[in-house]
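Given below, in the form of structure tokens, are the structures.
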Structure 1
Amino acid sequence: MARIIVAEDDEIVAELVRDALMGAGHGVGVLPTGAQALQVIRARRPDLVILDCNMPELSGLLVLREMRKSGELADTPVLMLTGRQSDKDETLAMWEGANDYMRKPFDPEELVFRVEELLGTAARAGGARAVR
């Protein structure tokens, strides 16, 4: 079971993400703002973070930038899950250090697959703590 933090201000999307990941056996915490997410991420490092680009207080890209500047959080896998549709937005997110990028609307099964892939890659690389 992995510990996953989701920063998403849309309650319906947050519920879909939480239900899909919990159904796959993961522990999921959902926060409605980037600032709250960053505070929780810094307090207790998760195994993976899912960020929306557009959030109140602090955008997902700014949360990602802060994580990548932090020695302790720099290698935490990050999946951007966003309504932004342009290739330029995806390129920017990847340049900032995102490990993967999914556009909304999304297939919950594909989300679980990509999360599992990111967790497996992190475990093999020794970056994130071993996922039980």
Structure 2
Amino acid sequence: MDVDRPEVVAEIGAEFAGYEAALTAGDVDAIIGYFWASARTVRFGVADHQVGIEEQRRWRSEQPPLPPGRRLHGTVISTFGADTAVVNTFFDYPDGNATGRQTQTWVRLPIGWRIVSAHVSEPAGVPAER
């Protein structure tokens, strides 16, 4: 298996950047469009969780916009073959007290790259980067 093929890393980097742009813009339809349209899609959030794309769509449409100034750092993209990738990143906000963590598992499906599983957390009192 080829790990971290440069062209696959670049593809996921572009998809991840698009997702992040949709997230910071609060574009619910675009955000949801990055996820696998399945009842099996799972997202664990800071104080929430959704199982299935419809549950995620409902939850996302009720959320306020993110605070301005979201910053990513320490992003690591790992790819496995041509069709599977994992993205891990830290995030924070200029006026925030916590550093969050975000993990996404991406799979290349017939319609393109989609997030099949995501996890977001903001652990208290843990340094952001080690």
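Table for the structure above
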quantity: Identity of the structure behind 33, 32, 26 (criterion: Cα extents along the principal axes in Å, calculated), options 1, 2; calculated: 1
quantity: For helix-only ellipticity at 222 nm (-39500 (n - 2.57) for each DSSP H run of 4 or more, over all residues; to 500) computed as -14500, the structure of 1, 2 it came from; calculated: 1
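No lab work stands behind these numbers, since they all come straight from the coordinates. This structure is a prediction, so every number in the text was calculated from the model and none was measured.
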